[in-house]
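Structures incoming, each one as C-alpha cells.
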Structure I
Amino acid sequence: MVETVQGREVTIVFDGKRCVHSRNCVLSHPEVFVPNVKGDWIYPDAAPAAEVVRIGQNCPSGAIRVLWNDGATGSDAAPVVNTLRVRENGPLALEAPMVLGGVALDGPRATLCRCGASSNKPFCDGSHTAAGFVATGEPAVKESAALAMRDGAVTLHPQPNGPLKLAGNLELVSGTGHTVNRVTQAFLCRCGHSANKPYCDGSHKAAGFVAE
C-alpha cells in the first residue's frame, strides 16, 4: 500500500511493501511519523521541510520518499558514490539509481534480501529476524582499484533459483563504514547459505533455493 501525503512544501510518499521497520523515521521525528496510532500518522508540516527531506534520505529501504512540491529534487537525488552497505544479520542496503526488469525504480535506496526468507524478493521484508539469520556486517576487505566512475545506474538481475547479480559502479561498505570492495559487477548471495557472504559461492544449489 502506497500512501501519499502532501504538505505545504513537501510531499511524503510511503510504500509499506518496501518498509523493513528500521524505525529511523519514528525515532528521529515522531512528530512527522507518529507511531502506534489509528488513522492519519504522516504529517509533512510537523518539521522543517529540509528535515523531512533528510528523513527520506535516511530511510535505508526506500519506503519513504520526500518530494519538493516546487519540483526540486528531494530525497530522490542520486548519490555521488553508489554504495552497498552490509547490515549485520540483515539485508544489503543499496544506494544508487536502480533498474530492475528493464524498469527504473523510484528512488535511489532499497534493502535487498540476503537471508532467503523474504516474500518480496529481491527486496527485504524483515523476515531475517524471524528466520534467525546470522551474517557478519564486516566482510573481509578485498584488494580493489578505484573505480573510473562512482555513480550511474545499477541494474539488478535476480538469477533464477540463484544469486542476485548487480551490474554498475558500486562500492561495498561494511557496517562500520569501511570500503571492502569496489566492483562493476557482483553476484551476491540471496539464499542465506553462502560461506562467503555477501558473495555467492554456489550454495544455493545444495540448499534447493527457489526464487525467480
Structure II
Amino acid sequence: MYKFIISQLLRLQAKQVPATGVGIFRVLYGLVALQEIIFLLYFNHLIFDPIPYIDVEFPMIPFFLCLWAIVASFIVVGYRYQFAVISNYIFWIVLVNFTPMQRDFDGGFDSFMTGIGFFLLFMPADRAFAIDQLRLKLSTPFRHYASYPKATVTSLAYYLPVLICLGFLYFDSAIHKLFAEHWRNGLGSWLPSTQPYYVSAIDMSPLLNI
C-alpha cells in the first residue's frame, strides 16, 4: 500500500495540467477572504470591543484590517502573489488567534481558510489570471513567447488542497454530525442560523420560518 501511494503521488507530480483551475481557485479564495474582512470591518466594535462602543478595543485593529483587505485584493488579481499570500497567512494566524476573534471564530471555516492560506504559499496559483504574469511579459517585451513559463501546474496542485484541507480538516466535523442531536434530527442548517454570529447581516427569516 505504501509503495502504491508513493507511485501515485509521483505519477500525479509528473503530470502537467492547465493552471486555469488553480487560478480560479485563487481568485475565489481571495474574494471569500475579502468579504470576511469587510464583515470584520463593518462589525468591528461588536466583535472586538469588550463592551461595544464603550470599552473600545485596540484602535489599530481597523487599520490592520484595511491592510489585510489590500492584501486580499492582491491575491484576487494576482499582484505580487508571493508577498500577498505570506502576508495573508500571517494575518489569519495573528488575528484569529491573538485577538478577541478567537472567542467566536473557531469553526471549520477558519481552519479551512488558514489551511488553504498555508497551501497557497507553495501552490503556483499565479500561473493563470494573474497580473504578475502580465508584469513579467511587459518587463521583457522582446522575449519570444515560447520562452515564458507555461501556464501549467502539477496535478497535485488540484488534489492535495481538496484531500487535506477538506478531507482532514472536516473529518472531525463529519464525526460530530453523526452523533450531534440537532444534526440527526434535521436541524443542522436551521440551528446555526439562529445564532447571531452565523446570521450576521443576512436575513435568514425565510429559513427560520420553516
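Taken together, the values in this text are just the output of simple stated rules run on the coordinates, not laboratory data. Computed from a predicted structure; not experimentally measured. Cβ atoms are built from the backbone, for glycine too; each structure is taken alone.
The maximum of distance in nm of label points 7 Å out along Cα→Cβ at positions 121 and 137 over structures I, II, that is, the highest value, falls on II.
A value of 1, 7, 15, 19, 19, 16, 11, 7, 4, 1, 0 for P(r) over Cα pairs in 5 Å bins from 0, in percent, calculated from one of I, II, originates in structure I. Here distance in nm of label points 7 Å out along Cα→Cβ at positions 97 and 153 is compared for structures I, II. The highest value is that of II. Taking FRET efficiency 1/(1 + (r/R0)^6) of positions 9 and 73 (r between Cβ atoms, R0 = 35 Å, to 0.05) as the criterion, the top structure among I, II is I, with the largest value. A value of 1.57 for Cα Rg over 2.2 N^0.38 Å, for residues 89-160 alone, calculated from one of I, II, originates in structure II.
Relative contact order in percent (Cα under 8 Å, 6 or more apart) was computed and gave 16; which structure, I, II, did it come from? Considering all the candidates, the number was obtained from I. Structures I, II were compared on Rg/Rh (Cα atoms, Kirkwood Rh), for residues 17-64 alone, and the highest value belongs to II.
Supply the structure label, taken from I, II, corresponding to distance in nm of label points 7 Å out along Cα→Cβ at positions 169 and 193 with the calculated value 2.4. Source structure for this number: II. Taking distance in nm of label points 7 Å out along Cα→Cβ at positions 49 and 177 as the criterion, the top-ranked structure out of I, II is II, with the highest value. Of structures I, II, which gives 8.2 when mean count of other Cβ atoms within 10 Å over residues 1-8 is computed from the coordinates? Traced to structure II. When helix-only ellipticity at 222 nm (-39500 (n - 2.57) for each DSSP H run of 4 or more, over all residues; to 500) is computed for each of I, II, which one produces -18000? This value belongs to structure II.
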